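Engineer: Next up: the structures, one after another.
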Structure 1
Amino acid sequence: MSSSPASLPRLDGRTILVTGANAGIGYWCAEILAAHGARVLLGCRSAERAEIAVSSIRTQVPGADLGILPLDLGSLGSIASAAAALDERLDAVICNAGVKAADRGVRTADGLDLMVGTNALGHFALLAQLAPALADDARVVAVGSLAHRFAEIDPATLAQPWTGASLRQYGRSKAALMALTFELTRRWKGSARSALCAHPGYAVDPLTPPREGLAPVSAVARALASLSRPLVQGKDAGAAPIVHAAVAADATGGDYWGPGGLLEFRGAPTRVRASEQVRSAAVGADLWSVAEELTGVRFAV
């Protein structure tokens, strides 16, 4: 049976899209949501991996209501096709899919920086085109990262080739996604819709419950990782703040949720602080304009 948090409400009748739901944090968001009765759409680039995830979830949650939405966030054409193919109302979207490491100079199918183009601009273009399908009280949750704190966002240089460390570019891409999400919060002011951010803390595979076909971990690696449990957590626990942001009654627009323990590495979901830069209205407005220009997609709110 799923390890889903017992404190969450029943979600029967609600439909939630999770991008990158075939592995990692996205998979665990999908399993937890399905265990609470939601219809979960798995937005995945690989149909084969999506089917494996569906099979795994149904093993843990018999009768789970699941669907697959073919989606490559590194391709604006794929994003447009996915949005056009969707014929369901969405109560929430969890923007989780992302590239975590890339060599310098690698680009998306449309010539954008791979990490920024996928993690931030891809989700921006997706949400813009999904807007007609969003319920009147829909929630959007962007999966951020602790790494955003070490990033500097300059909207004017977002399209330029990245020459620094891959980890810093990952933080920059997550910071851009978070800044766009907080800007969406401001633009939805007065609406019943809400946009939030959340992060999984320090979540690792060796502390994650095994699932058939997903990230195999040896018994030795699990035994060694158990020593780190006081400091870090599994990806099932890492998904908890993100799911909480998506469906809990006490989560509201503009929130940022993460683990409540030491350094936000692990622990129960709680409100945490995002950097001043990602919350900046000036940065958000400039970034929004740049995102529309780079993607060629107007996000009308």
Structure 2
Amino acid sequence: MTGFGKGVAVENGVTITVEIKTVNHKFFEYQSRMPRSFQFLDEKLKSFLATSISRGKTEVSVFVEDTSDGSVQIDVNKAYAEAYIKALKQVAKEYKLKDDIKASSLIGNGDIFIGKKRDIPEDTALSLTLAAAKEAVQNLLSMREAEGERLKDDVLSRTDYILSLVQKIEERSPLTVKEYEQRLKEKVQELLGDKTVDEQRLITEVAIFADKVAVAEETVRLRSHIKAVSELMETETPKGRKLDFLIQEMNRETNTIGSKAQDIEIAHTVVDIKSEIEKIREQIQNIE
């Protein structure tokens, strides 16, 4: 399920921000971006997130800002500075320039003054990162929960519509047998003319046809799967994989109905059901 969450933790001038972004994916897939000095806690962060996020491609970004006293250290490359000053004096002598070298003459040379930030202690880095991650996860889940409510309403409205289409098939199916019987009688009467029609043979043929096109078992199972989907949507537990399975079963029963029913109206209704099932399939990819 898509979502975004941000968390911030601060201690003694050290600020750590964690941002979490999730997009649709069948499984939990973790990616991270963080300073090299924080790479040691990558697996701990992944394990922490996996306890709250079971599905989705999860991208985590960790940002660090250290404004505490002593957070920046300036080192002087003395060997380079001596060589640089010697070269300046040589130029001044050779071109008869005034030798007025001052400290300001060296400031602009980035090879002399080397600034580096201190490494944050590992225990501080770990505790602050996990604190920020906890807040980010809470915000992420809140966003995903709101989206989940919208997805639930959409899925349930589609299952209700599918049920109405199933009822339409159940009402239409017996009529196809009666219509077949009528067509068969008319065809036989046309072929035999005034001769007597073998009623028993007609009954047998109609019974064979009725058994061939009967879809009652499939519609009962389809109703059962739809009910299971509706019940799952009301639960608070992760349900994505179970929904995947139920959608496959709904599609299987619908295909069977389409292959058995020799009726244009039922065929059109089957197409409508399959269209709704596909829309539900797309939606449940967003459900954890």
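Engineer: Tell me which of 1, 2 gives 1.95 when you compute Cα Rg over 2.2 N^0.38 Å. Write out the running numbers ahead of the final one.
Structural biologist: Numbers: 1: 0.92; 2: 1.95.
It traces back to 2.
Engineer: Please compute mean count of other Cβ atoms within 10 Å over residues 213-220 for structures 1, 2 and give me the label with the greatest value.
Structural biologist: 2
Engineer: Please compute mean count of other Cβ atoms within 10 Å over residues 109-116 for structures 1, 2 and give me the label with the greatest value.
Structural biologist: Details: 1: 20.1; 2: 12.0.
Biggest value here belongs to 1.
Engineer: Who wins on Cα Rg over 2.2 N^0.38 Å, for residues 61-204 alone among 1, 2, i.e. which is largest?
Structural biologist: Sorting by Cα Rg over 2.2 N^0.38 Å, for residues 61-204 alone in descending order puts 2 first.
Engineer: When helix-only ellipticity at 222 nm (-39500 (n - 2.57) for each DSSP H run of 4 or more, over all residues; to 500) is computed for each of 1, 2, which one produces -21500?
Structural biologist: It must be structure 2, since only it matches.
Engineer: Given a value of 4.1 for distance in nm of label points 7 Å out along Cα→Cβ at positions 21 and 253, point me to the structure among 1, 2 it was derived from.
Structural biologist: Comparing all candidates, it corresponds to 2.
Engineer: For which of the structures 1, 2 does the calculation of mean count of other Cβ atoms within 10 Å over residues 93-100 return 24.9?
Structural biologist: The read-out was computed on structure 1.
Engineer: Tell me which of 1, 2 gives 18 when you compute relative contact order in percent (Cα under 8 Å, 6 or more apart).
Structural biologist: Among 1, 2, the structure yielding 18 for relative contact order in percent (Cα under 8 Å, 6 or more apart) is 1.
All of the numbers you see were taken from the coordinates with simple rules; none came from a lab. From a predicted model like this one, the values you see are computed outputs, not experimental measurements. Cβ atoms are built from the backbone, for glycine too; each structure is taken alone.
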